[in-house]
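Please find the structures below.
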Structure I
Amino acid sequence: MGQQRITRAECVHVAALARLELTDEELDRFTGQLDELLDHVAEVEALDLEALAPTMHPLLFPNPLRPDTPGEVLNRDEVLDQAPYVEDGQFRVPPVLGEAP
């Protein structure tokens, strides 16, 4: 590991921003882990990627979605007959967010 990229004080500051209460042991462990993470980020940043084309995914997948074509529809009356509560030809549901019944 090279030069330390994050100090314990910076780790305390990040924990405070995240509203985390950490023990001294956790702060020491997380400071080391964050420092290692930043080392890996630096290694990735150092890679020469100019010759690589941007990609959204490293593997080529066919479109997994089926065509959106109309199919058989249910009979409205049959569906409403199975509903526990119906009002004016529609499903009746309990009030939401304090709406009047």
Structure II
Amino acid sequence: MGERDLGTQPFDRLMEEWGLTNTDLVKTSPEQLTHKQVRRARSGRQLTLKMMMKINRTFNVAIWFRLDDAQKERFVEYGHKDLFTYAKGHEPGSRDSNAGLAAEIRG
């Protein structure tokens, strides 16, 4: 592992939990994310703050599109510190307040 390769990120697990694919994010992105960028984010390649924020915004948008009105009221937007272990303010082992909602969406 190189010094910029930080191992699989919480983002990867959250993508699985929400049943989202890299293609879902690329299609949803208002900021033209590429498959390569999403793949790098999931695999743990260290991203710039700007790119972390771009991934973060798109991830929240992709989830939002899957929720009905009642679910939208319960959804707590993710911050980049929830998605990346190297983000400032990341808390290892912090609880995902959307875990129940993600399970509902997956059915």
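When Rg and Dmax of the Cα atoms in Å is computed for each of I, II, the one that comes out at 13.3, 44 is II. Here helix-only ellipticity at 222 nm (-39500 (n - 2.57) for each DSSP H run of 4 or more, over all residues; to 500) was derived from just one of the structures I, II, and that gives -15000; the source is II.
Taking distance in nm of label points 7 Å out along Cα→Cβ at positions 36 and 60 as the criterion, the top-ranked structure out of I, II is I, with the highest value.
Determine which structure produced the value 33 for relative contact order in percent (Cα under 8 Å, 6 or more apart), calculated from the coordinates; the candidates are I, II.
II
The greatest value of mean count of other Cβ atoms within 10 Å over residues 20-27 among structures I, II is that of II. When distance in nm of label points 7 Å out along Cα→Cβ at positions 28 and 52 is computed for each of I, II, which one produces 3.7? The read-out was computed on structure I.
I have 2.4 for distance in nm of label points 7 Å out along Cα→Cβ at positions 4 and 92, calculated from one of the structures I, II. Which structure is it? Source structure for this number: II.
Any read-out appearing in this document is the output of simple, stated calculations on the displayed coordinates, not a laboratory observation. Keep in mind that this is a model prediction, so the values were computed, not measured. Cβ atoms are built from the backbone, for glycine too; each structure is taken alone.
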